[in-house]
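Next come the structures, one after another.
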Structure 1
Amino acid sequence: MPLTRDEDIKALLESVRTIALVGASDRPDRPSYGVMAFLQRQGYRVIPVNPQITGEHVHGEFVFRELSQIGEPIDLVDIFRRPMAAGEAVDEAIAVGAKAVWMQLGVINAEAAARAEAAGLKVVMDRCPAIEIPRLGIAPVA
């Protein structure tokens, strides 16, 4: 079951330092652009992933084509993809050894969530960390 209790979501967000943001955008009008900036302001290292803008930079970070190119440990994979495409991102997260996957608001894929949980990853679905962090009173990462 995806995490739903406030204390579980808070514990996850407080344990995270490095976030890979799948579906990152270089367009200021896109939600992923604003969420990435918010997470950076909270002290997280956010690594953008998007095969369509690979090699560019978003908020000062190099954009990778896929998770396997990052080459460093990933605590959380934040997924800004359509629900059907989220499964691919979850499978990549499992393959690179991420500790958790977070499917954004409107991203609901029970099969992908079940695969992640079966592989030992924590799962949050249909929520946004930029909403949850202030709601839960989580202090910026030191």
Structure 2
Amino acid sequence: MNAVTVQQLAEQVGAERLSDWVEVTQGMIDQFADATADHQFIHVDPVRAAQTPFGGTIAHGFLSLSLMPMLSQRAGGPQMTGARMGVNYGGNKVRFLQPVRSGARVRGRFKLLKLAERQPGVWEQVQEYTLEIEGADKPALIAEWIALIYV
């Protein structure tokens, strides 16, 4: 990650970056189920899930969303000079368009939509996060996500 000034980051509004591909394994899905106590059979029971229209187990929608920080880091975006921390502020939109099947490979596409100073030393960054599924016509999800950056 390269360090950029606030002005340099603001000039990147509209720019996109891509992560590498990451496999969503059944082990990841099972660990997420344990962490969230969401053991619905479509996530953790391959035999029963095979009988559904999905044809097998699928990742939780929130697991797909939670891949955002890891994929963002792998996409190698710039770091604001002097940033002390960044925190999630929330989402304007989150849409789960297609399930991620166990064993599928996904990648994150990130587009900087907005960078604005909310108050002195606190910057609001809005990004579009698209989770693409390798070989699929449409993405797994699209989210407009807000982070606050403290400098």
Structure 3
Amino acid sequence: MTNSTSKPSIWFWVISVIALFWNFFGVFQYLYTAYNQVEMLETMTQVQREVFEAIPAWATACFAIAVFSGTIACIALLLRKKWAKPLFILSFITAVAQFINWLFIQNADEVFPNSFAMPITVTIIGLLLIMFSTKSIQKGWLK
């Protein structure tokens, strides 16, 4: 492990920018869900409404923490700061907690088609971003 910093490759910047846009999409999803509930509920069946309206506050908080900490972590990557890694870990843990509630406590997969697709995608990308930040620290790209 080295304490010196070196110039990141072009792939570091490409991945960091793509990750930032991915997390901006998550922030948009959170804000849309938080501020357009009436519009969303109008498109749902009664059973789907009941599941959606039963989301506990802690799960909503996990959603917010996951997307905002992930976005800040991406900004930290672009600033080449190693505190990106603990923020990616926080984002990952809170996203997984939210998905456990949605899929296994609330059983949303019974009323929402394809409920597993986004949680699996987010979980994989979250793990990859943790690994990417770890590797970036090891290469001396983050200080």
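Where a number appears in this text, it was derived from the coordinates with a stated rule and is not lab data. Fair warning: this is a prediction, and the values are worked out from it, not measured in the lab. Cβ atoms are built from the backbone, for glycine too; each structure is taken alone.
Before moving on, here are some points about what is shown:
- P(r) over Cα pairs in 10 Å bins from 0, in percent, for residues 47-86 alone derived as 29, 57, 14 - corresponding label from 1, 2, 3: 1
- When helix-only ellipticity at 222 nm (-39500 (n - 2.57) for each DSSP H run of 4 or more, over all residues; to 500) is computed for each of 1, 2, 3, the one that comes out at -5500 is 2.
- Comparison of 1, 2, 3 by relative contact order in percent (Cα under 8 Å, 6 or more apart) - largest value held by: 3
- Parent structure of the calculated result 0.75, given that FRET efficiency 1/(1 + (r/R0)^6) of positions 55 and 79 (r between Cβ atoms, R0 = 41 Å, to 0.05) is the read-out and 1, 2, 3 the choices: 3
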